[in-house]
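Structures are listed in the sections that come next.
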Structure 1
Amino acid sequence: MEKTVYLTREGFAKAEEELSHLRTVRRHEVAERIRKAKEFTNTVDNAEYDDAKNEQSFVEGKVQSLERLLANAVVIDEKAAPSDYVRIGSHVAVVDSDGVEEAYVIVGSAEADPQQGRISNESPIGRTLLGKKAGDTVSVMAPGGTFDLVIKSVS
């Protein structure tokens, strides 16, 4: 059984849009490249043909990946009743032991982007924050070592 993937509504729509584009546009573009490459010469030692076939493999792999992602997706209800506890979809403000404050949104692994403050529920910080509430101090066990965070707010 495939693992559940948590997506925001925006992330789900973006994946559906990308899948649709790959199916309706990219597949046809690649097929046309393959057809033109075959017209020039036979397929033996034909770099253009080989490149087009590699691109076709990439596109088909991406289609399959997105189909699996969407089939196993659970859309995060960001408008669910407010919770005092951190859950997927929560906005969390934390302070580390040096007094540095960070803000995170807990999302599924498919949408994680730490540079943008979107951390996965499966990441060391995300996993540790789940189920905690404002005022709690948590110890995060990360590959670089253990560190403490104080949860300032949850929304």
Structure 2
Amino acid sequence: MRCPFCKEDQDRVVDSRSSDTGRVIRRRRQCLACKRRFTTYEKIGESFKLYVVKKDSSRVPFNREKIIAGLQKACYKRPVSAEQIQQTADKVEEDIFRDFDKEVSSAFVGESVMSHLRLVDKVAYIRFASVYRDFKDAGELIEEVSEVIRRTEHIGQPKLFNT
């Protein structure tokens, strides 16, 4: 593994952790040349392709980078780290590969992203939901925000907005 900082290829693994499903391995590494640390993610290669079935019934190959791009847009200028975005994408990917072999609906992918993003950042969740659910008017958006506020107050967390 090449160090992303000094480009040397001598490093040591400091810590290794696998995901719940064992499909992704996270390794903390330390470069022996510059002594800086970095993280790598190893994913088990698949001999088959998983396809996402879209609303129009078309099928496209599953692409984790699309999930990450959507999360990055939703989390733009929010206090959400790149690590949290990666972890959220990991959880979504685990949900998908745990339940599906060959095809997964785009609806399942979107709902999985929203369920995990809701726990990370409520505003990012609302942003993602507003695009994903394609609200027809402000009333639908207000209903969704009200539901988030109700859930937040119900579980005893601080209020999201001053109401």
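Comparison across structures 1, 2 (criterion: relative contact order in percent (Cα under 8 Å, 6 or more apart)) gives the highest value for 1. Out of 1, 2, choose the structure whose coordinates give distance in nm of label points 7 Å out along Cα→Cβ at positions 24 and 120 equal to 0.9 when calculated. Value 0.9 for distance in nm of label points 7 Å out along Cα→Cβ at positions 24 and 120 corresponds to 2 out of 1, 2. Taking 33, 22, 13 as the value of semi-axes √(5λ) of the Cα gyration tensor in Å derived from one of the structures shown (1, 2), identify that structure. Answer for the origin of the read-out: 2. Could you tell me which structure in 1, 2 was used to calculate FRET efficiency 1/(1 + (r/R0)^6) of positions 32 and 96 (r between Cβ atoms, R0 = 35 Å, to 0.05) as 0.05? Clearly, the read-out refers to 1.
Quick check: 1.45 is what I get for Rg/Rh (Cα atoms, Kirkwood Rh), for residues 40-87 alone, calculated from one of 1, 2. Which structure matches? Checking each candidate, the match is 1. If Cα extents along the principal axes in Å, for residues 64-103 alone comes out at 45, 26, 11 when worked out from the coordinates, which of 1, 2 was used? This figure was derived from 1.
Computing Rg and Dmax of the Cα atoms in Å, for residues 8-55 alone across structures 1, 2 gives 15.4, 50 for structure 2. With respect to distance in nm of label points 7 Å out along Cα→Cβ at positions 72 and 144, the largest value across structures 1, 2 is given by 1.
Comparison across structures 1, 2 (criterion: distance in nm of label points 7 Å out along Cα→Cβ at positions 16 and 128) gives the highest value for 1. Taking helix-only ellipticity at 222 nm (-39500 (n - 2.57) for each DSSP H run of 4 or more, over all residues; to 500) from the coordinates of each of 1, 2, which one would give -12000? Here the read-out was taken from 1.
All of the numbers you see were taken from the coordinates with simple rules; none came from a lab. Since we're looking at a predicted model, the values are computed, not measured. Cβ atoms are built from the backbone, for glycine too; each structure is taken alone.
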